[in-house]
Structure formats: structure tokens, C-alpha cells
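Asker: Listed next: structures, encoded as C-alpha cells.
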Structure 1
Amino acid sequence: MTSDSKKKRRKHLLIVAVIIVLMPFLMILFSNGLVHNTSHNKIFSKMDEIPTNDVGLVLGTSSRSKSGNENLFFKYRIEAAAKLYKAGKIKHIIVSGDNHIKYYNEPRDMMNALKAKGVPPEAITLDYAGFRTLDSVIRCKEVFGQNSYTIISQEFQNERAVFLASKSGINAIAFNAEAVSFDYSKVTYLREYLARAKAVLDIYVLKKKPKFLGEKEHIQLS
């Protein structure tokens, strides 16, 4: 192999190595742009602007932070859901979250918090198999029979949830709960970049389905 050939080979290998290193970052940038562009016009922050739906879907999170204090993500989602219900923007609320162990029950905690805000128990349905955002979004259609509904969470998760709904043939909009500062939970916000890349892979490559579906449940609207 000549000297020129060796140089060209090294250059080629270097280019390939750079591409391999950059691929994950490019995937993250692409995914974040795609998620935002798909969902941004279906997300609302003002009560008087959001359309009315029969059902609101509250995405689950722990009621307590790792330090044991009240989780502001949880608090603000509950407040937003209660306000939507009392304003007549939704008639029924599905609380969807994780209940994979006996002593960790996000749906139950959300229900109790909503009841404390004046939402009647008959207007609340518990979804115990909302292990991921994708599970919550698709189960709302496949298990609870809702093809048009309002997602309730913070804006960063709302964008991803609406993206997942849109790409799954679901007509969902979202209402932004009060934002939580970046300093409050840096990990949550940084993790979202990876979650969006995973969401894109789940839809277009892995064709991911919810962990559990099960029998259909009827929502009784008041």
C-alpha cells in the first residue's frame, strides 16, 4: 500500500469515527426538533384558549421528591387538572401512572390529591399501567376508548406525549401545568432530551406497544 493510499485510508477512518461519535448527538437534535414541530400547535397554556374535551389525561409522577418533600411536578399537574375540570374544559379525568409495587401508587395519590381539590371521585378513573408516557397515551385510546382528549403535564412532557399521540392516530391536545424551574430538577429536564430520542425510535423503528392493554373500561361521563 502506497503512502498516499495509507493517508486516504486514515482520513476515511477518521471521517467514519467522527460520524459514529456524532450520530447520537445528531439523533437527539433531530428528535427534539421533530417532537416540537409535531406538537407545538396542539399545546395550550391559557384556560380561555384551550378547546373542550370530554376527558383529561394526567400523566403520572411521584407525589414526593427524592428528598421526601412535595414534588412540584405532581402538585402543579393536579392543580391544572382541577382547574380544567372546574372550568368545564374536561368532564372526566384519567390519572395514569406507575403502580408496579405495593407501596408505590401514582394513580391513587393523584386521585386523592384531585379529591382534595374538589373533584368528585366519580369523575376520576385510575389507570394503574401508565408505566411510560407511551403507555398512558395509547391506553387512553385502546383501553378507555378516548380518541380525542386533553393531556395534562408540564410543557416538556406534553410535547412528547402529543407527538406520541399524533403518530398513533390519536387526536390529542395538551394543557401546560405550571412550569418547574430547571434548578429544581436538572436531571428531569436533561433526561427529556434522551426521552424524545427514545420516543422517535419507539414510533418509527421499534413500533413499541404498551406493556399492558387488557380489557376495555367504559368511562362514565357526568
Structure 2
Amino acid sequence: MFSSKYTNRLFGRTRGRSKKKNNLENYYKALDRYKFKKFNEKLEYILDIGTGYGETSVFLAKKFPEKVIISCEKYVDGNIILLKNIQKNSINNILLHNGNVYNILEITNKKFFRIVWIFFPDPWPKNKHAKRRLITSEFLIKLHKFLKENCEIYIATDSTIYVRFILNSIYKCKDYFLWVNQSEINLSIKDYFDIETKYYKKAINSQRKPSLFILRKL
């Protein structure tokens, strides 16, 4: 069971601004079937944080069929689309957590995660909102103890403000993680993965180049 007292508050919308209202009763019925509830020690997991419309979770599920993807996203409209795609593609290795990622970390003290994806987290560009950003040195260090040996974290953002913030966080964690692609001139997502999420396309259309950071647990 997840605690109702979050270690860290989760910011951002849970519903879209569209006038079209989705049937929440059907949503929660579908969610219950695919909801993450507890870890199985016989399995390896990939933690996909802030999945938006679920494109990354579907991509990871197909790329790593032997692993279980935990799609962590509180955005209801995005989860509805993800659930539809799970059923449409007959995917059986995605579990959803429609809430705070800290809930998941609070229910275990073991190393379950082989890979962690954090694609396009909200940059909270205003200085007064900087504390709301997910990628901090404190978060990375907390995450470290739940990662298997040589686990890699993939972080993508198209925000120049967030890039600087992430770089500072990586520097503070240099005893915990190796920045794998530090020496590479090009940090483009396309150099590694053939995936285009809604937020990736939005960045490209706005002539912003998304950057990818790869960290490996030390």
C-alpha cells in the first residue's frame, strides 16, 4: 500500500484543458487492471517517470519485453491514451502508477531498477518555481540506492534553463554516477533512440534541440 503522506509534493496538472471529458469510472476500472501494486523479486524493472502520453513506456515495453515497465504519471488524460495503446498493441509488461514517484521508492529498500527514463520533465522555468523541478542532486542520490549495478538513467529536456540545472545536479552527484556521454559533442536523443514523443515533436517544431543525458550508477 502506498502512503498518503508524500515525501515530496508532486506539482502539475492531473487533467487536460480539453472540453471533452473522459469517463473517469471507466478509466479507474481499466487502471486497476494494469496498476502497479508491489514488486516481484523475480523480475527486473524499468522506471519511466513522467510518461506524459505514454509513448516512452510503449517504446520501452517493446524494446525490453523481458522487463516490467513502471509508467509513473499522474496526468489522467495521458494515462487514458496509454491504456488504450496497451490494449491495442496487446502489451503485457507495463504497469501504471498514477501518482508520485516517491510513493514507489517508499515501499522498497531493494535494488529493483535496471533502467530509469525521465523524458521531458516539467522545467518550471521561473526562479520562484525552481524547487519544483524533479531532477536535483538530492533526488538522484535518493534514487541511487534503488538501482541495480551499472543501471543507467536517461534524462531528456529541451529547456536550456533545465539543462544548466541538470548539469549542476550531475556535478554534485559525481561520486554516485558516471556521466556516460559527457565527452560527446552531440547529446541528441536521435543518436541513441528512434522515438519521437509529443513533447519531442513540440520541441523540434519550436526549433529547440532536446538534449539527452546518460548517467550510469557507480
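Asker: The value -15000 for helix-only ellipticity at 222 nm (-39500 (n - 2.57) for each DSSP H run of 4 or more, over all residues; to 500) was derived from one model only; which of 1, 2 is it?
Answerer: This figure was derived from 1.
Asker: Hey, volume of the Cα convex hull per residue in Å³ derived from one of 1, 2 reads 160; which structure?
Answerer: 1
Asker: Please compute mean count of other Cβ atoms within 10 Å over residues 31-38 for structures 1, 2 and give me the label with the greatest value.
Answerer: 1
Asker: Now for a separate question. Out of 1, 2, which has the highest value for relative contact order in percent (Cα under 8 Å, 6 or more apart)?
Answerer: 1
Asker: Say we calculate mean count of other Cβ atoms within 10 Å over residues 47-54 for every structure; which of 1, 2 gives the highest result?
Answerer: Once mean count of other Cβ atoms within 10 Å over residues 47-54 is worked out for each structure, 2 has the highest.
Asker: Here distance in nm of label points 7 Å out along Cα→Cβ at positions 167 and 199 has been calculated and equals 2.1, so which of 1, 2 was it run on?
Answerer: 2
Asker: Suppose Rg and Dmax of the Cα atoms in Å, for residues 151-190 alone works out to 10.4, 28; of 1, 2, which structure was it derived from?
Answerer: This value belongs to structure 2.
Since every read-out is calculated from the coordinates, none of them should be taken as a lab result. Being a predicted model, the structure only gives us computed values, none of them experimental. Cβ atoms are built from the backbone, for glycine too; each structure is taken alone.
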